[in-house]
1. Of the structures labelled I, II, which one yields 4.5 when distance in nm of label points 7 Å out along Cα→Cβ at positions 188 and 260 is computed from its coordinates?
2. Kirkwood radius over Cα pairs in Å, for residues 100-211 alone computed as 16.1: which structure among I, II?
3. Upon calculation of helix-only ellipticity at 222 nm (-39500 (n - 2.57) for each DSSP H run of 4 or more, over all residues; to 500) from the atomic coordinates, which of the structures I, II produces -7500?
4. Taking distance in nm of label points 7 Å out along Cα→Cβ at positions 244 and 268 from the coordinates of each of I, II, which one would give 2.7?
5. If we compute relative contact order in percent (Cα under 8 Å, 6 or more apart) for structures I, II, which one ends up with the highest value?
6. Using Cα extents along the principal axes in Å as the calculated read-out, with 70, 45, 37 as its value, let me know the right label among I, II.
7. Tell me which of I, II gives 0.95 when you compute FRET efficiency 1/(1 + (r/R0)^6) of positions 124 and 324 (r between Cβ atoms, R0 = 30 Å, to 0.05).
8. Between structures I, II, where is distance in nm of label points 7 Å out along Cα→Cβ at positions 116 and 164 highest?
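Here, each number is a calculation from the coordinates, and none is a lab measurement. Quantities reported herein were computed from a predicted structural model and do not represent experimental measurements. Cβ atoms are built from the backbone, for glycine too; each structure is taken alone.
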Structure I
Amino acid sequence: MKLKKLTAVISAAVMMCAAFSGCGNGKDGSGKGEDGKTDKGGNVVMNAENVKLLGRTHLIDDTLWLAFSGTGADFDYTGKKLEVTLVGDAAASGGAENQVRAAVYVDGERVIDQMLDEPEKTLTVFESEESKTVNVKIIKLSETAMSTMGIKPIKIAEGEKIAPAAAKAHRIEFVGDSITCGYGVDDEVKEHHFVTGTEDVTKAYAYKTAQALDADYSMVSISGYGIISGYTNGDKKISAQTIPQYYEKMGFSYNSFAETEKPESIDWDFSEFVPEVVVINLGTNDESYCKSYADRKEEYRDAYIEFIKKVREKNPDATIICALGIMGAGLYPTVEEAVNNYQEETGDQNVYSFRLTPQDGSLGYAADWHPTAATHDKAAEELSAKIKEIMGW
């Protein structure tokens, strides 16, 4: 597998150099000349020069790898026919409940919604008799833990081009759990359980908030995870399932990028995405452990303060909003206490707490009692209004 990839990269480089009569003449492996337009066609790698990257992505050889929910690529394509090749990890050959779910949008319309059940899939996403310019967005709908996905270089014909989509007005990072991932949102039967096929991050409050505020986004979210404990049915702390340990990483997965690198082994470069706002929505899973124990709530509070400090260190100018409540607000008073104590200790007043309205069943329930799309809509409206109030947008 490695040999094939190496051979492909070498072959692509040789072809590019031949096509452009030398690699030192102002034209590079993106297939673009100095004016940014494709003049010879070729293979376009999904990198920051050629596309707008969505969330935390990682390039291995010529393939763009995605882990966290919502990651992907956003670009404008000019041409007659566009094909996209997606590659999977080991989960693509495993059980359907863990495979990647991915979507492709053309001019805002979802034209492909696929489970990546093969190691590699080539999909025709756009075709026209005449050359047209369309916006194309590829998004990983399902979460990081179960599976990862790659986007191979896109082959374009002579005269065609690919360019990054325009940046949006704002930038927001969301840090959360299954709610942020869109767990079960496409299965409104509360007794049903987790499968990646019913996850859809684009129907969750975070993605919808970004849309409402015309914001580019980055998401750090894993189902079942918390600040000090993952979800537990008993009285035992699940300390391995916590978000802070992965906040500085490309993700966490039981599988590997290209079967070679684990997302959690790769550091994230925070200069790649500098948010104006960071929304933290963590505590729903911690509550299953903390319950009414005062000492556990204190542990959660103190760990939350330390996490705010980490987020602030990596995002020195961002407004931080600590939200909680969609699936229960039992720990919200402790979140408020954490924010107040952090402010008193550091003098940093650019941190806020915000209580989201808990679901009450009036808008239904999705799998495992998770929020429905309608509940996510309501939460997005509340959060968008709060961000506008704080930021003056």
Structure II
Amino acid sequence: MKTFQKRAFLIVLAGFLLSFQAPGAFGDDSGTAPPRKARNVIFMVPDGLGQANVTAARIFKNGLDGPPLNMELRTIGYQRNHSADSMITDSAAAASAWACGEKFRNREICFHAPSGRHKDSLLEIAGKKGKSTGLITNSEITDATPAAFGAHVPTRKCPKEIARQYVSVTGVDVLLGGGGSKFQSELPDQCGAYGDFLSLAISKGYAHVADRAELEKAVSAGKTKILGLFADSDLDFAVDRQHAEFEPSLSEMTASALRVLQKDPDGFFLMIEGSLIDKSNHKRDVQSQIMETLIFDEAVGTVLEWIKADPIRKEETLLIISPDHDTSGFAIIGPYKTLPRKGNVVVDGWVSDRHVASDPMVWSQGPGSLDLSGPAFDNTHIYKVVRDAMQ
């Protein structure tokens, strides 16, 4: 990384150290068993995050012996995440296991090819119960992880069909992220889909917003269906915020979605993905992945503050934080014979630039969370816990 880029990285990260404090270590620490039913479900996905990513970010933000990150909640489990056809899963199969409760082959989005058989996703189940629904990501909103909750296609290479299903079939209430080019295209994807799905969304009552100011205006105006497309492709990496004036952060999108969805007396289902952790790990960029982990953790802090603001929310909101897989096998290999301090970037090591097989952590709190503690349950178990908690 060039000298000026390193300086920009350190300046941006210094802002976290000075202004971003955790709302409370370990989240809800009441020590009492949560109730069994969830009016609200918030599913947060730090895509591609391994445990060493958490450690590196915590050391940078809080020091070697500092407090935990927001995401490090008290109830902890871990999951087996192989797909139906591979020990090494991709995001499509892993997210589909959560969303639809079955093993899928890599690239499938809650859809068993060639039969087309599938169950309703957790988001669809929530919608049929009268709950509002939302999907947020800082990459393309049609990427594999959000798609698994809001669409059914034979391959993740069908982003335009996923966009069509979001607005025309599933009817997700709040969609915030990148990927605007997938909503207006004259070229078909692998499912043969193309067209002006942006105009389709507007005709179905969505408020279309393209920057931070327009998002705030729509939320303040009381809009209940919002399609926020803030980039043609992914949003900016945190170390290179070229469009920071216009693009909302993951935390800002989260806060906006909560303001909209909380108005539903039946509750809501909201999935929030920090997808650029995965992309930073694919690039084996330690500085970028620390920043993206902290960006995600800031969004977790926003959620925890929202939950703590109302004692009823604490009783009725199931919060799950779970990576889908580890990307690139990041490891901390130094410094050796010295103790890193707050603000230090650890010495990085990598085993790959692709996904690796390890059991991802699951942190949770709220109704049903105790069923997500313990060793090595299958990732499909999360579907059952969420489904049952919403009964």
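1. Working: I: 4.5; II: 3.1.
The correct label is I.
2. Here the read-out was taken from I.
3. On the way: I: -7500; II: -10000.
Answer for the origin of the read-out: I.
4. Of the structures listed, the value fits II.
5. Numbers: I: 16; II: 30.
The structure with the largest value is II.
6. Working: I: 70, 45, 37; II: 60, 48, 46.
Only structure I yields this read-out.
7. Derived from II, not from the others.
8. Values: I: 2.3; II: 1.2.
That would be structure I.
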